[in-house]
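**Student:** Take a look at these structures.
The numbers here are math on the coordinates, done by the rules we state, and not lab data. As the structure is a prediction and not an experimental result, all values here were calculated from the model. Cβ atoms are built from the backbone, for glycine too; each structure is taken alone.
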Structure I
Amino acid sequence: MPKKPKGDFFKSVDNDKKILRFNARFNTKVPEDIERRFIISFYLGDDSISIYEPAVKNSGIIEGPFLRRSQYKNIENAGNLITPTDLGIGCNVKINGYAYHILSCDDFSKKYL
């Protein structure tokens, strides 16, 4: 039985509780999905990503967690894991089969990038 690879201990300790947050929308031409907005959270401690969809009144779409926290591969970047540099403002990124367009980010993310 192969053993699970060990994570980077110092990286997880130094970057614990540091989160980069980005506002994004679907990169699609489907009329129902054009106005959907998402919050993409990139956790620096373990390079994982979670996506949350905030509530919009009278949209008919259930708000809440859209994609659970995990590490995801960037299909356009030779299958490497998604990094903070892939999530720049104005960039397009494909996460778990969904294409997103990054609109903005918070102040901490701007300083970090």
Structure II
Amino acid sequence: MIVVALALAAAFGAVSRAELDTAVQRRLAVTFPGGTLAVNVLGCFAAGVVAGLAGAGQISEDVRTVLATGFLGGFTTFSTWAVDSVRLPRPVAVANVVVSLAVGLVAVVLGRWLAA
């Protein structure tokens, strides 16, 4: 049963990613991949919350797996971030890498802290 829940969560995460990415990118008047950044930072925050809840014993290992591996695995997108970073002009690519990593790590820490 966990495999079915995992698959459904991943599918829902992927659809959510596509919708949020598109919505954010439509609002931007630049080629910077703001949609991917928004998706990944939100995913980092949510992963921090899930990790914090799991660490505090507030959710089971099965729930953690479905949320973190399933939904958030389908929602966040390392590969798109990497491709975006390679295709962007060098100064923008560097900004994308630095901002994504820095803000993503802060989001994980904040999510864990809020969940604990």
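**Student:** The value -26000 for helix-only ellipticity at 222 nm (-39500 (n - 2.57) for each DSSP H run of 4 or more, over all residues; to 500) was derived from one model only; which of I, II is it?
**Tutor:** Only one of I, II returns -26000 for helix-only ellipticity at 222 nm (-39500 (n - 2.57) for each DSSP H run of 4 or more, over all residues; to 500), namely II.
**Student:** Kindly point out which one of I, II the value 44, 29, 22 was derived from, the read-out being Cα extents along the principal axes in Å.
**Tutor:** The read-out was computed on structure II.
**Student:** Of structures I, II, which gives 0.95 when FRET efficiency 1/(1 + (r/R0)^6) of positions 49 and 89 (r between Cβ atoms, R0 = 30 Å, to 0.05) is computed from the coordinates?
**Tutor:** Traced to structure I.
**Student:** Moving on to the next point. Relative contact order in percent (Cα under 8 Å, 6 or more apart) was computed and gave 25; which structure, I, II, did it come from?
**Tutor:** Label of the source structure: I.
**Student:** Additional query: Match the computed value 1.00 of FRET efficiency 1/(1 + (r/R0)^6) of positions 9 and 73 (r between Cβ atoms, R0 = 25 Å, to 0.05) to one of the structures I, II, and report its label.
**Tutor:** Matching structure: II.
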